[in-house]
Structures are given as structure tokens and as C-alpha cells.
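Please go over the structures that come below.
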Structure 1
Amino acid sequence: MESDLYKVIREVEDSHWWYVGRRQILRSLLRRIASEIHPVGTSPRILDVGCGTGGNLAMLTEFGTTDGVDIAPEALEFCAARGLRNVRLGSAESLPFADGVFDIVTALDVVEHLEDEIRALREFRRVLRPGGRILVFVPAFRFLWGLQDEISHHRRRYTRALLEARLSAAGLTVYWASYANITFFLPTLIGRFLLKLTRLRPRSENSLTLNALNAPLGRLLGSEAYWLSRYRFPFGVSLVCVAGRPSQPPNRASSN
């Protein structure tokens, strides 16, 4: 990611509708994950891979003890300014943590940046305890490729089948997956088409939203948390998946 984009993200991630709405969706999923894998009254240990400027990491503290890791020193400086201390410099493909120490690993709009995403996913599995969960959030569908993908240095966008295949190849069990942000799928498709047609290049797509619309748009996107707790969306701007490291290895038939 371009280094000056971290400053842009830090300026908008606490209020921009995309970040606000996404955190509501993530909160709902994390409540379910935490209730499934961790006893009531205990605090799971959570790792946020690619923690960036710390917006998601701050939210994750609601659910347990948190650590963050990011490859960019400037990102960790923003985390420190937030008062987030348990952050380390390191890459997703070579995490600076011991085996099996985390209950939950999150990679929120991170995997699409990585050259070798399977190697990184295997690292996520390595630091995850047996029975733990991984929460992955990525952009969906190559035909939605746009300016934000370019300035964020994305390498790919995913279909559900592709992401599940990558997770399985890394030795992870997929428990649940759905597209997300179905609400703004058509506006995003049209908006990115118009940007390509007109060749406009704003500093970031985040700058295209009027401040007065942030609150209602954030609530609208965040309302998807309710529906995602009951249904799986057939399409969306993003894709979210819960996978994990099983507590017991799969049974294998013995050969005679």
C-alpha cells in the first residue's frame, strides 16, 4: 500500500460509512465466534494481521486481549498514537509469534495484498490454537476492480469458491462464508465504471462521500449484520469467511 494512504485511512476510518458499517458486521461475527470457542468469563487472545492504523484493532479489544502486526512502520506509528501498544513489525507470511498462541486471528482486507496468500494463511494456522478461528474479509469479484484496488496495491479480488479453495489449501477448515456489502453493490459497480469512463483519479474513493451521508450510510451497511446472521448473500462488494484449525485431526482409514 502507498505510504501516504495510511494517513488518508487514519483520517477517515473512525467516521467514514464504509469503516463504520464494516465494523458493525465484524462485531456481529466476532460475538458469534467468541461465544462458540471460548468459555464465558474468559478473554480470548486475538491477533489482527495487517493491523494498519489501528481502527479494527481498537474494536477488537472489546472481545479479548489483542496483538497487532503490520509490515509498515508508519502504520505502527499511528497505532502507537492511538495508545495501542501490543503491535509488532512483521509480515503476514512470517509472523513474529510462537505456534498456537491465539484463539482468533483476523485478516481484514489484508489477504488481497499478499503475493503468496497460501503461505500467509498457513502462518495464520500456525499461530492459531487447535479449535481457534480465523476471520477473513476480502474484496469480491474481479469485475469490480477500481481505483481503490490500484492505490491500495491489491493483487486480486476473490470469489467465494476461490477464497474457500485457498483456505483449504492452507490446511484450514471453512465453517462459514458469505458475500457482504450487497447494499452498495450496484452503486459501486456504476461508480467504478464512471471513474474508468471519465478517467477521474481522486485521492481516494473515500473522499467521494459527502460528510452528511456518513452516518446514515454507515447504519445502512451495518444493518447487514442482522441479515448475515441468518442468510448468506449471493453477491456483494466484499467477501467474509470464518475458518479454523480443528481441535482434532481428521480420521484416516488405516491401510492393511
Structure 2
Amino acid sequence: MTDFPPPAPGRPLAAGLGWIRSRISNAFVLREGSQVYLIDSGWSERTGVIRSRFAQAGVPVENVTHILLTHQHPDHMGGAAYLRWMAEAQVICHRLDAGAVEGTAPRVGPWIGRALLRSHPVKVDRKVEDGDTIGPFTVIHLPGHTPGSVAYYHKERRILFSGDAVVTRPGGVALASKFATYDPERAIDSLQKLARLDIAVLLSGHGPPLTQDVSRGLTRLVERYSHFEPPRLWTLAGPEGLPETHPKG
């Protein structure tokens, strides 16, 4: 008899894989064996949508073992501190975004985003680099949207969790807004790395899952920007707090 992974919280996408969609951004859950991976933690510091989807699936949120952050923006790391205290999960992000996530270094992004969305800092348990592995995932460093933007690639299942390095639209892919991107030129360069991957399913930080012609869509996006000369936007917001303050306080 074949052993199927238990259902994952959120909208089912594949065996053990669920999509948790909020008004602002996406989070994803992958269950493999005893490990529960949460890719991005939403925008809400109290993680209302995430906790609700876990409850609906009958899965205790305390079962989360790893919180994989694709980048430092608050709509992707907002609930990490709360979940780390709730689940005692490992928080993982790229070394170059770790200071902003921990609240000890400036955060990059538009000032309007800082005014509308704030995030509680959280201690990073593991600071990764390009090519590192976490369970079934390989870290793909894709600087541009932020200095430490990454994707998490499940090579065996050909699934890419891209964060905001590339986002999806109905029927295609696009770059994130230049107004929310730290270095648009490097963001375009990073597309070429993505276009070389064998991807069957693209799960981005914004937009619906993409399962058709992923590689072709990425190649076309690279071609579209091959002669584009983008502006550089270097926007900084100051540190937001201390990493060890309690998120429930």
C-alpha cells in the first residue's frame, strides 16, 4: 500500500502541500514525514489566517518545525516571531536579510510600506547562503527585491517557492513592483538563474500557483527585460526592535 502524506493546512495543491492565501500575500505549507515546513509567515503578527487554516485542517500550529522566509518584507515575515514562540520552529532566511528580520539592521523597502505594515523582529536560527539545503529544499539566492531574497526549490518534486523574486499573474509571471524592489537591476539578473531551473509548479509570494509553461514564461520574462535599463532604488527603513522581546507582549 502506498503511503500518502497527511493533508496540509490551506487549499490543497498536491500531496502534503497547501496554499494559505491572505489579502496581501501567500504562505505555503509542506508536510514531509515528521517535518512541517511553512514557507513565509504572512503579514499579520498574530497569524490569524495561518492559525485558522491549521485549525480547519486539524493540524496543531505547534507542529510547524521550520519557517522558511523568502525575504525580509513584513508581509512575508510578519507572523514569524509569534509562530516561533508558539511552535518553537526554526526561523531560516538568507544571511543578507537576517539583520532586518532580527530588528538589528535597517530594513529595505518603500517608506509607505513601513507606515502601513510593521513586523515584530524575530531571532533567525539559521542564516543560509545560495546552494544550502534544508530538508528537501535547496536555497536559491535571488538578490534584487531585497539583498537576501531567496527561493526554495524542491528539486525532486520540481516545485519552486519564489517569494517576490518573481510573482505570478493569471496565466503568467512578472517581476514585483519596482517601487518595492531594492535593486531592480539585480532583480532582472536573478531571473536568468530561475529560467535555468526545471520547474513544474511555481508558487510565488503574490498571485495564484502557476503549473503551465513555467519555464517558457520565465524565459520570455528574461527576454522582455534583456534591454531594459531600470532605475536603482535604495530605500531604507530603520531597525524595528529587539529580536528577543516577546511577540505576545
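Coordinate-derived values only; no laboratory data. Being a predicted model, the structure only gives us computed values, none of them experimental. Cβ atoms are built from the backbone, for glycine too; each structure is taken alone.
Please state which of the structures 1, 2 yields 24 when relative contact order in percent (Cα under 8 Å, 6 or more apart) is computed from it.
Values: 1: 24; 2: 17.
Going through each structure in turn, the value belongs to 1.
Hey, mean projected area of the Cα convex hull in nm² derived from one of 1, 2 reads 15.1; which structure? List each step's numbers first, then the result.
Working: 1: 15.1; 2: 12.7.
Going through each structure in turn, the value belongs to 1.
Starting from the value -6500: which structure in 1, 2 was helix-only ellipticity at 222 nm (-39500 (n - 2.57) for each DSSP H run of 4 or more, over all residues; to 500) calculated from? Each step should come with its number before you reach the end.
On the way: 1: -11500; 2: -6500.
Computing helix-only ellipticity at 222 nm (-39500 (n - 2.57) for each DSSP H run of 4 or more, over all residues; to 500) on every structure in 1, 2 gives -6500 only for 2.
Work out the source of 2.6 here, i.e. which of 1, 2 gives that when distance in nm of label points 7 Å out along Cα→Cβ at positions 168 and 184 is computed.
Derived from 2, not from the others.
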